[in-house]
Structure P
Amino acid sequence: MGDLLNLVKVLIGKRFPFQLIYSNEYWMVESGRHVFPLQKYRLVYENLLAMGAKKENFLSPRPADDEDVLLVHTPRYIKHVKTGGLSAAELKALEIRYSPEIVRFAFLSVGGTILAARKAVESGLAVHIGGGFHHAFPDHGEGFCLLNDVAVAARKSITDKIVDRVMIVDCDLHQGNGTAAALAGHPEIFTLSIHQMDIYPKEKPKSTVDIGLWAGDGDAKYLAELRARIPKLYKEFHPNLVIYLAGADPYEKDQLGGLALTKTGLKDRDKLVIESARGLGIPVAIVLAGGYALEIKDTVDIHLNTVRIAQRVQRIYPGPPSELAAVSRPV
């Protein structure tokens, strides 16, 4: 009987063949009545436990060091963030209530994506139950985003010589304007953003590749545009890390957009981005990014589907990147 129980424990552990990054502090920030549902993080965590994840599958991030955040953000901005010195205009652009708790949340989120990137490079894949704050610019925050965890993680992965080329695949509803601006002039980092054109942000700095879609385009148009670039761009750029923003907000019942993707279409998107990379031996760090469905259950379901796709793909391509990387590297 004891042997059987041990076997069951082993099999359950294999359900998550990668690290999950999460902090209970993510959902404990008081943001008032707001369209951004911070409680989604706790709900995703609880559902993952119900799906068989164990607490040892989760790693808790520590707040990012100033040294790391300053790879992207200006000293003046970070000083004002930490001391409460943001101007009225800066607070208005942020669109979320400023507090010491939201500052800690932002630094934890950066730390979480840095950790996810490192764990992905070690084992092939990692999922950050958080992150994706791509509207933060070097010198200011916007659109619920105080610090740009994605840009910082990309820069730190290269600065620390973990990798030499990073590709950011941003499938959030909104264009990654802060990421594009922060990483312009860094040819070792490729930024791809597929987004809805006729919504925020009004100004869209140029990514390496931008795919602009319009309200009502739906699954077929979205997936056709993405398939025209993935995996082609992986093979051309040869990244040794992909950071994937798996936003839930292209969903047809999202409150902030109109791309009208179904849950099936979003699963197809996840499979295309993740499986194409892993099949080429490229590590993938996944961050959840946005999601503002009328029913929070829909947002949580979409995020859980992303994790399920990641599980299936990692079972097919379980080896660490070093075993597969020759496939994707230039000869």
Structure Q
Amino acid sequence: MKILVTGSGGLIGSQTVKFYAEKGAEIIGIDNNMRQYFFGESASTKWNVEALKKNHSQYTHFNVDIRNNEEIEDIFKKQGPFDLIVHTAAQPSHDWAAKEPFTDFTINANGTLVLLENFRKHSPKGVFIFTSTNKVYGDTPNALPLVELETRYEIQEGHKFSKGIDETMSIDNSKHSLFGASKVAADVLVQEYGKYFGLSTAAFRGGCLTGPDHSGAELHGFLAYLAKCVVEGKKYMVFGYKGKQVRDNIHSWDLVNAFDHFYNNPRKGEVYNIGGARHSNISMIEAIRELEKLTGKKLDWEYVEENRSGDHIWYISDVSKFKNHYPNWEFKYDMSMILREIIEALEKRK
């Protein structure tokens, strides 16, 4: 089995490498550490790439920009054909995108097109999996009937999305952020290469993706960065919604395991909402309290009244569609396990 992983130094990319290395696959990784450019030295993925090269002999790394069609095509021609392409490389922050719209769009949209076209030309019998985002729905989730509770917001009982938000939510007429718009473009391209060209493709619209290998930064990686601030004594800023905003969190292993189920029985141009669902979700206040309890440390945090533009108040994924298509897939990690693992990893790196 031969696999291409973009963003291989990131959270989901590196988990994909490790997951398939255990299965004996030959893995080609692409990562040029743009995360350091986006978020600074502390968010660098270099440490993760070095660990992959050291620990997995079947891993080959390429320091290439996914927007460079010539270099990407060269990899497809010389290293392929690939049985599976897992595309995780991205500019991942809706705050950062407004600083450099061209950089954001060319990475997220044009870069995805470069990969899809080379997939079509050079590995059409393979499977293409894209890590999309719940931001394709923009701020539409904020129009849901929400109820304020002591530590979180919740959706009204009996609402059709009370189990979580499914794929029927509209992506139109909402504020997406420029990041959300560039990911919508990529998401639709992935669908189109499946439906128009008849290729095996899927866009997984993730909630909060998390795990111990996340290089968390203030503008991206909420849970990993929050844990980092608690462990290292850094100040943390909570933006709006009284700190009661809710996110579902899925461990990187559970997500990559979902990818593997799709790979083994692929479909054409599918979309799936994927996240921790009702199984694994938490509010900002709840996360702070839980991390303080687990570490025995108090977080130095400040509340800012104004929320981030387009930020979700409440988002929990309904993963029923994926479960219906792949009934043997199950969650391995719950919220408590995720938090403990992130803290242990941070303590080891200190």
Structure R
Amino acid sequence: MKIARMMRTMIPIVLLLIVFAWAGPAEAAKTVIRLASPFKTGHILCDAGDKFKEIVEKESAGRIEVQVQPGVGSEEEINDWCSQGKVEMQATGGRPLEVSAPQYFFFNAPYVMKDFDHFMRVWNGPLGKKAKDQVEKNGKQLYVGIVYRGLRQMTSKVPIYTPAEVYKMKLRLPTVKTWIAVWKGLGADPVPIPLPDLYKSLKEGRADASEGDLTQISSFRLNEVQSHLTMTNHLVQTGGVLINSGFFRKLSKKDQALILKAAKEASDWASMRIKTGENATLVDLQRKGMQVIIPDAESFRQAAKPSVEELFKTEWPVTTWAAVLAQ
């Protein structure tokens, strides 16, 4: 009797062992990374996200899945989502600095940086470290990549050779108060208009001129509503690839290293694409009828100097413009 009862007890256990043996070892759980961007498919930051996905999924043999999510919200919304962990990563503009490290927002301001190499020297130095530390502390995000998006230029319906010709010009700008302050100092009459309304505002005459990188000027077909392109080189436009710090810290050291490596490779790849493509975009805009003007860029920088220096006193007191330029 006892033997019979023991056999009845063992049968279910044996069956379970057979089932597990037949099913094989349990599949390892997949890590999913949602990488959101306010920009649409085709934008260089989305391209950087796709390259990051390619590298991570290949080198993890598919164990880590990256879901690139272009155009799913505004810069403000996506920055909040990444900070709160609602998405794991973002590829965006200057919003993280503007919100979480406002005293270091000079990294994304007119006439502060000379070129991308200068930007990276400062970004990889003590000031950049402090800025990144503030974003981690206040925004719960880590910068894992910087993407060069090109130098910002001016478009207009009349030629612009000197700062004096900007006086009282209705210049379309994004709603960034430090940018508005600099252009007011140059004598312009800034008109804050959301980016989606850029083309329409120029066509209807709500603004006389605009400023932006060559990719923006080309993608918005501004050659149809603006006749002149002035190479002011007034802002080194960059984008950031960031990851939620809480999510990152929970990853294994191996996966952390992979994320950092892939983000750097993807960012460098995207930056090189813009660097090598800027001249082609400029030539294309000329072919489409825009007259390109090469002004005395230094005269614009000197005209902007009082406004920029004032902003370092009031908005960015952690350093001076002279100290930044010296790096």
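Among candidates P, Q, R, the computation of mean count of other Cβ atoms within 10 Å over residues 122-129 that gave 24.9 used structure P. When mean count of other Cβ atoms within 10 Å over residues 170-177 is computed across structures P, Q, R, the figure 14.8 traces back to Q. State the single structure among P, Q, R that was used to calculate Cα Rg over 2.2 N^0.38 Å, for residues 98-289 alone, giving 0.94. Checking each candidate, the match is P.
Match the computed value 1.17 of Rg/Rh (Cα atoms, Kirkwood Rh), for residues 234-313 alone to one of the structures P, Q, R, and report its label. For Rg/Rh (Cα atoms, Kirkwood Rh), for residues 234-313 alone, the value 1.17 is produced by structure R. Suppose you compute Kirkwood radius over Cα pairs in Å for every structure in P, Q, R: which one lands on 20.3? The correct label is Q.
Every number in this text was worked out from the coordinates using simple rules, so none of it is lab data. Because the structure is a prediction, the values reported are computed rather than measured. Cβ atoms are built from the backbone, for glycine too; each structure is taken alone.
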